[in-house]
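Coordinate-derived values only; no laboratory data. Remember, it's a predicted structure, so these values are computed and weren't measured experimentally. Cβ atoms are built from the backbone, for glycine too; each structure is taken alone.
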Structure 1
Amino acid sequence: MQLAIALAKSVVFLYLTIYIFRPLVTAFGQNLPNEFSHYVAYLLCSLAFLWLVGRITEKRSLNDYGLGAKSFWAGLKEYLCGGLIGAAMVTTVTLILALMGFYKVMAFNPESQILVWIPSLLVAALFEEVLFRGYVLQTIERASNTKIAVILSSLLFGAVHLTNFHNGEPLLTQLASCASLGIDAGLLFAAAYLLTRRLWLAAGLHAFWNIFEGPVYGTPVSGLNIKEPLLVSTLNGPSFLTGGMFGPEASIIEVTVCLFLAWKIWQKSKQQLET
């Protein structure tokens, strides 16, 4: 019963922060200059709502949801370590795809919009981490156990990306792609959170994963194509290897690499608990 209530609370929280607040964010963003402002508005709304939920219904502070740190520099160090892991993971997957002949760089783009995209993706990643590892994973974990919380929060993380399909892709393809995202990204980000019980490592990993996958290497990010990447490239081959229209996140190669990384981080977490 407690698990069902926690799952219901998680779904309601996600629905409110992602969909119900959209008109408010849109209205707020109309008075601001660019897409970055929309991501900032979503982040601020989610933090305000999380603070309200924590204060009124759960008697918890924002720090209790993983937003604290020993110091600013300690938090920044965790964030940058996550960024290095994310960049290295995406680079490894891209190199494997290139060696297999599926990924090819056509040109270097001197008019790349990478500097425009970086701030937006940094904020967007933190927004998603606040939702899924900050609230959902922890809410379900308190009602059950860590493994169930990781699995269910990862499935929900994959499920919300079903809205990223706009090209009439078959439903089975959409479900398979989002399930893959839940497995590779969901489990890896959850492992990163559990290592420190703070969001910064996971947020850095998430942000630089997106930055390197889209604005740097020019591949789709969860089904979304980033315009004007640093490297103009092509990604062609069997969908189960390349991820098809969804991008490498639905590739068995990326799933395998991420599962290995998640397992290594999980092992390190267990070692910390034993010492």
Structure 2
Amino acid sequence: MRVLGGVLLWLLWAPALLAHNFWIEPSTFTPAPGQRLAVRLRVGVELKGDPVPRDPALMKRFIAAGPAGDATVPGVPNTEPAGFEAFAAPGLYTIVYDSGRSSVELEAAKFEEYLQQEGLEKISTLRARQGKSGAGVKEVFSRCAKAFLNVGNGGSGPGYDRVFNQRLELVAEKNPYTLAGGGELPVRLLYEGKPLAGALVMALQRDRPEKIDKIMARTDARGRVTLKLDRPGFWLIKAVHMIPASADAGADWESFWASLTFALPSR
């Protein structure tokens, strides 16, 4: 039954793999020491997500990092939640997930729409120069997700700016758990360990009224943006980077999707 459930989840998830946000969402971002958590992976539009089952064939790294070191997040293959975790001591912990490549084929209009939505206009311009704006594409993509947990109210400590060497990585330069009620969060975007300039970084907040503009900015020459998070609650920071696919990818383009989630505390 577990395997069957995993297959059904995969069939539901597969069509929604691309042009959607991907994030880590634990059952709580503020567990007590020793509390058992469900560590869920989500994919969806905005922050309305569908479950992503644990797929050992796709999962390259799925760890929990904190004051006591790093450990693999345990779980049952082909089931949801993707993992379970408990932390013995208070502190700031980071869940890190990296996936292998997945592939998708898109017709030209859908691909161009997605490029505009994700701030990848340079790719659209390049396609136009190549005379390929009307051509469909095959794309490979991978996920680079992180989540901050405030365990036992000890999450205001160090560790928020640790670099995990993800292919595309969002690195907080201030601890979000010190921004009670809201505030400015400086973030650095790295691609293969180096600052990525000109990339669009967005901040999405759950239950945010649609009439309020999205919070977004492009990285400067040092790969930095400052995002003004104006209210407490669940936040997703995201960015996408795309390059021409290498010969071994068997595709036209390759993209990398980075995300960072946390729960901004109330005053």
Read-out helix-only ellipticity at 222 nm (-39500 (n - 2.57) for each DSSP H run of 4 or more, over all residues; to 500), computed value -19500, structure in 1, 2: 1
Starting from the value 2.0: which structure in 1, 2 was distance in nm of label points 7 Å out along Cα→Cβ at positions 144 and 216 calculated from? 2
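Out of 1, 2, which structure matches 24 when relative contact order in percent (Cα under 8 Å, 6 or more apart) is calculated?
It was calculated from structure 1.
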